[in-house]
Structures are given as C-alpha cells and as structure tokens.
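Given below, in the form of structure tokens, are the structures.
Any read-out appearing in this document is the output of simple, stated calculations on the displayed coordinates, not a laboratory observation. These figures come from a predicted structure and were not determined experimentally. Cβ atoms are built from the backbone, for glycine too; each structure is taken alone.
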Structure 1
Amino acid sequence: MGSPVISARNVWKIFGKDPVGYLKTLQPGRSFEDIRADGYIAGVRDVSLDVARGEMLVIMGLSGSGKSTLVRCFSRLHEITGGSIEVDGQIIGDLSEKDLIELRRNKMGMVFQSFGLLPHRTVLDNVAFPLEMRGQDRHTRRKRALEVIELVGLAGREDYFPRELSGGQQQRVGIARSLAIEPDIWFLDEPFSALDPLIRREMQDEFLRLQAMLGKTIVFITHDFDEALRLADRIAIMKDGAVEQCDTPDQIVMNPTTDYVAKFTEEIDKARVVHAGVLARAGVAGEGQPVEAGATVQQLARLLVNDSRDLIPVADKGQVIGALDRQGALDILLKAS
C-alpha cells in the first residue's frame, strides 16, 4: 500500500450541547448507548484509519452507523470534536477558511446520492459549473467539460437539460462535474443507490473503468455489500460511529474480527469473494500448471472439482507465490464448515 493521502487518528464527532467539553470528561469504554443516555450522539467514535494513494476504500454499515459523518469529517464539512485528520500531510483542522476552500476546490471531488444538478443549465453548463466558480475562462472550461462528458459516455448529450436524461445519465453528469476539477481525492456517498438494479450495475462497471483509467484516491460509501465487494480495495465496516473492521474483502469474509462483522457477512457467498492468492500458502510447493492469484474460488470451480492435485500452485504476475490446498478451496466452494 502506498503512502496515506488521508490519515485519521482517534477521530470523534459528537453532536450535542457542549461536545468538546463532554469529550474531555468522557471515560474510556463508554458505549454509543451510554453516550446517548448522556444526551449526546457519537456520530464518529475514536476512528483511526489511513487511505492510501490510488486506493478505493469502501465504507459501509447500516443506516445511522456514521458512514456519511466520517466522510464529511474527512473533507471538514463537519468540524471534528477530537483527534486529527491529515490530508496530504496537512492537518485540515488547522487550515484557514481560505486554504480549506482551496483544498476542496483543487483536490477534492464529491458525488452524492442526490444528483444536485442545476435544472435550468444544460449538461455542458452543469459540468462546467465548478470551473466557472474557479474563475476559468469560457473556452477553457468548455474544453475540459467536453472531455469529461465524453469520458463518462455522454458525448452527444451536451445540450440536453437534466429533465431530458434518465436517472443513470443524470448520475453520470454528477460524476463528470466532480471529475472536471481533476480531483486527487474523490468522495462518493451512495451515488448509485437511487438507481434501478440494471442501471446501477452499468454505473458500477463505468466507475471501475474510470478508476482503472484515472487512478484516483476514492472513499466510497454504500450499504450494499455486493457493491462493496465489486469496487473495494478495502472495506471499512462501521457500527454506532466506530469502525468494527477495515480490511480487504477476502479477509473481511474469511476472518471477521468481531461478532458484528461475522453477522454482517454471514450471507455472503465466500467463493465469489475469496481469491486464490489469499489461500496460497507461501513456501509450499505444488505441481503442474499454476492458477492465477486473482482468480476467485468460484472462477476456479471446474478445476477444483475435476483436478486430482492436493496442492495447486498459485502465480502472481507469472511468479509462483505458493500453493493452495484444493480441499480447503472446495470446502469454501461447497460452503462446508
């Protein structure tokens, strides 16, 4: 993992009459319910995590778990009650209002569930709007807007108004608008949840294509585990304002660290998530043709059922990194305990 672009340490966001004073007197070990009984709401509870450059971190949890609050703390849309957040080495709580605005304008893009398009402006003008707010001249912002409109697959619809677009197309306009400023960090708060399942799948595919091309650092909020599994490099699962576990999708489903995470993931088809590389035992030799580390157990199903080898070599970028136990992989495939 690369150097962190976002680094949060012991971050608290408490809502109430005197949150700073309350946090100073808060005894260790007080639960979310204990804090609520005191008349306060802990939107974020003692969260520490890093987001690496080029990583897609997916934050998920049930409604009210603190997902959106945490991301708003990352961008200082919420002032934190305690702890610290660094963005590219700057403690954002120390930034002046002017410097904070510059950071958001130049380094951060945000996409929310509500598209927030300006109904009286065309697609082109909606996408160019943040560049207009930057003071860029008409020719420059039009050129950039046309580039990102093509990037998100809306070429030919530049002169349409939002009412003339489908929900999926409107969401693409929102994504294009956030990309127009060429952000290093991209915050997306349940951007596809208002879309029907087929369009949502298409948008996920489009999003993965964009990420492969652009390599942004992304914090993506969802409550949909299938969506998280498709998109995430790592998943952070939140409950009552705290991060229960932050790990790769494979580790989340194979090795949940709390009862809550285990319950959260119990219905997930592990064969669809777990990759051969995770099952590979380093230093263990297998025989014959290796399988790719990036292949899931589900993708290897036919081979696992028909192969007679006990240990199957696993290769990553042409180099054998170990071997997987075929019976162990079959147990995952067949959901054996």
Structure 2
Amino acid sequence: MSFRDNLLHLRAANNMTQEQLAVLLGVSRQSVTKWESEKSYPEMDKLLKLCQIFDCTLDDLVQGDLTGAEPRTAAACTPTGRPADVFGYDEHMSRFAEKISWGSVAPLVGVAIGIIFFALTPDGPGTFDVLPENIAAALGLLCIFCGIAVCLMSVIPAGLDHAAFVRAHPYLEDFYTEEQRLRMRHLFTSELIGGIIALFVGICVIIMLGDTSYEAIIGMPVMLLLTAVGVRFIVHGSMTLAKANIANYNEAAGEVLSAQEIAQASVPVDQKREMLEVHHQDKRISAVCGTIMIIATIAGLVMLFVPEYYSSLFWLAWPIGGLLCGIAALLIKGFSNPRA
C-alpha cells in the first residue's frame, strides 16, 4: 500500500479537507494536493506531524496499510473557528510594505543631495562657489545613481520574494478580525495625514525661499526630502491597509502566476476563473506600459544627447511615462473589471 492511499483514506475517514490538513501541517493546500497525486513527497518533519495527527507509526503511514483503520484522534485536531495565519502572510506583507515604501523614496533622497552639489558650482543658481563644476557634477550624479541603486536593491528582491510567496500560497482564507482591520484603517489615516502634511510643508519651504540664493541649495533639497517623507508615509499606509483585503490578494495572484500555474493551482473554480481573467488583463497592461516607457526612454535620451532638443529637464520623461502607465492601468482595469 502506498503513502498516497494511506493519506487519502486517513483524511477522508476523519472528514478532513485538504485545507484543514494543510493548516495543521503549516503548508499550502497545493502541497497536500501534490502529495495525494504523487507529484511530490512530504519532508520528514511533515511525515512525523502526520503520524501525530492520525495517531499512527511512520512505518505504517509510509509502507503499511491503513485503509482499514478507524479514525482515532485526528477529528479532535481538525481546526475550527476563524482561520489562522499559518503561512505568515501578515508578517510577509508587513516586510513587503517596509521595503517598497523605503525603496520608493531612495531616488528622491538621491536627487535632493545631488541638487546640493549642483548648486555649489560657479555656474550654479546660487552664489556658492565651493566646488569645480566637473567635481560637483560627478558627485551630484553619483548621489542620484546611488539613490536609484538603493531603490532597485530594495524593490526588486521584495518583488521577487512576494512573487515566490504568492506562488507558494495562491489562495488564502480571510483570517483578519474586525479589530485588526480597524487598527489598519487608523494607521492608514494617520500616515496619510502625516504624508500630506509633509508634502504641504515642502511646498511652503520652496515658496518661502523662491527667487533667493538659497532656493537651490536649501529650498529644493528640503522640498524633495519632505516629499520623500510624505511618499513613504502614504505608500506604507496604503500597503498596510491593502494587506487586509485577502480577496484582492487571491484575485491578484493571477498577475504573478502563469496561466499553467493557475490551471494547476488548488483553488476554488470561481477563484481560478477570476485569476485567469486578471492574468490576461495584466498581460495587456504590461504591453501598454512597456510601450509607453520605451517611448519615454527614447524621448529622454533625445533630450539628453541631441543638441537641437537638449533640455536639462530630460529626466522628466520617465516620471511622466510612469504617470501615463498608471493612467493606462486604471483605464484598462476600469473597462475590463473581472468582477463586473
């Protein structure tokens, strides 16, 4: 008798679903499905836990015949009540929000420090003749590139970790209580207000120092730093609030999984259909945004390297491209809502 047959019988005899067994073992329901279809085999610690749950020996479970065994203690182990966060979703999403929120502000900090160096040249907008132009330009660009590098080192690993988590757990039961949701709403409100205040103060600083010798060396950097603080608060608060929406997480898994992975995922049929719709929607968004950013890159490079079109504002091509991508994504989702 095989391990698969024993597991199928023991689970059925104890009226236990794959999801309930997965909760007890601390694995995904997809893992239990793979065991029962003989596509994979549990690790030793999971085998020992199974022996505990079904009150049997390891030899009987792996090599014996338990198809005639009566249920003994497993029924008492079946989880009841509100689902638990057995996969560490809350901790994972909290780390994800921290990395994304800090990574998103790193380029702003780099530009703020870079502007200070640019202002310390003889041809700078202020009256601070401190550094030769070539040294100031080199240091300024170094600060900007460092900010971009910190952003990439934070955002890319965070995105990969999140994608791996979604692939391992494409479907979760909602385990948050109303009290937890209320705390997240309060945190979002306070961070949103704090972010707006920081942005407002930054605008006030640049207005106050406008048309003075301190505008470039103090006004612009302070405004950008306060903008970074505001962005960090707003992004972190928004992601903290969004993590409580488990239904949206389940649906958005379609943006991470391939069509084949969705088809093989152990999720409800309706949920699988929604995930496939989101997957196709995400492919359309990726195609449109990729086109927009290629055009933005061409425009930025032309303004930087072609003398006839040169502009010191060449870098605006990428933020504008990002905004257009956001608008395109909203329009595509609005006109092809899977829930509609």
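Could you tell me which structure in 1, 2 was used to calculate mean count of other Cβ atoms within 10 Å over residues 132-139 as 14.2?
2
Kindly point out which one of 1, 2 the value -11000 was derived from, the read-out being helix-only ellipticity at 222 nm (-39500 (n - 2.57) for each DSSP H run of 4 or more, over all residues; to 500).
Checking each candidate, the match is 1.
For which of the structures 1, 2 does the calculation of FRET efficiency 1/(1 + (r/R0)^6) of positions 84 and 172 (r between Cβ atoms, R0 = 25 Å, to 0.05) return 0.10?
Label of the source structure: 1.
Just checking, which of 1, 2 has the largest value of mean count of other Cβ atoms within 10 Å over residues 20-27?
Going through 1, 2 one by one, mean count of other Cβ atoms within 10 Å over residues 20-27 peaks for structure 2.
Which of 1, 2 yields 27.2, 91 for Rg and Dmax of the Cα atoms in Å, as computed?
Checking each candidate, the match is 2.
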